[in-house]
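Student: What follows is a set of structures for review.
What follows is calculated from the coordinates using simple rules that are stated; it is not laboratory data. Model, not experiment: these values are computed from the prediction. Cβ atoms are built from the backbone, for glycine too; each structure is taken alone.
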Structure P
Amino acid sequence: MADPQAALLTQLRNIQAKTGKSIAALHAELDATGLAKAGEKRSWLMETYKLGYGDANTVALLMGKIPAGLDGAPVAATAPADAGDVLDQLYAGPKAHLRAVHDAVMKAVRSFGGDFEEAPKKSYVSLRRRKQFAMVGPATKDAVEIGLNAKDLPAHARLKVQPPGSMCQATTRIGSVKEVDALLLGWLRRAYDAAG
């Protein structure tokens, strides 16, 4: 299991490398803004330093609490995991044939034309704009699962509604490129637009 403290330190070092500022310096700038709420601070960091939601949120929530092991100077980022390497791991062995399905989903999302972040995780790839709008990853050796963050999706046999508080409001599973159809694209587009 990954060490959460080590992951946090890596994230903070990457933020320092992106911004060219130490976390302490970013906190000092936030203090100088006079903003009080974490959400306001997060938005300021996103606008000023073009940080993603997760990075800006982490900096805002850690105000005055710099973790041990993080020096005060900006440091070179550890090379982030290459998305290709992560996908090779996700779709290894008996799941290898599902890589084409994943790639077809990603091609469809890229066709929407706007910017979004692909954040590889241990068992899926998170897709984010201002917030996460979808998750894509192998669920079984026969199916890719797509999590959708879109409220009020119409009921459909292919959709499984998730309980309140889940990472996504609904999920669907597909096993072939042919299932990357107009219906799935409509659901993805709805989630994508809602996160923009």
Structure Q
Amino acid sequence: MNSVDQAIASQLANIEKRSGKSLAELAAIVAASGLDKHGEIRDLLMRELGLGHGDANTLTHHVMRTDGASAAADRGLGADQVLDEIYSGPKADLRPIHEALMAAIQAFDGAFEIAPKKGYVSLRRKKQFAMIGPATKTQVELGLNAKDLPGGRLTAVPAGGMCNFKLRLSGAGEVDAELVGWLRQAFEAAG
């Protein structure tokens, strides 16, 4: 099981614990509602069970038999296939950087949603906290949404962008304690 699948499985297990209901019971609630549109089901789960947006979204994808990534599902691809597509050809050597970042984030306490897009992966709780994807053939770009992060390796992004800060990584070894601290700040600020 790769890091994306592990994160989704962990998030679903946390949803079961917090709701006090099994996935089968949650699916039965959705089925009994008679709803069939993603947004309607997500809103029902948020309203009736008090789930946050990310948890309700992931559970909706699970119940609707998708992989937790609407863009990937729209293209008929699973999360693994999207990552294989993102990190293919000359960018294949960048996948360990992505995996190192995901491993660090999965160690945090709290659920989050993984939404693979065409060329990157969006990570969100109540709001997006990070984006990960190849910037070049030799670097992965990490975008972070958090306020008041220190300068140094981080580059501030002008207002109106999808992230407040960005950082380019050339190797998995660059995912150090300082970077994990910034990830944690962004993660906690989004939840």
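Student: State the single structure among P, Q that was used to calculate log10 I(q)/I(0) by the Debye sum over Cα atoms at q = 0.11, 0.16 Å⁻¹, giving -0.50, -1.00.
Tutor: Value -0.50, -1.00 for log10 I(q)/I(0) by the Debye sum over Cα atoms at q = 0.11, 0.16 Å⁻¹ corresponds to Q out of P, Q.
Student: Where does the value 3.7 come from, among P, Q, when distance in nm of label points 7 Å out along Cα→Cβ at positions 13 and 101 is the thing being computed?
Tutor: P
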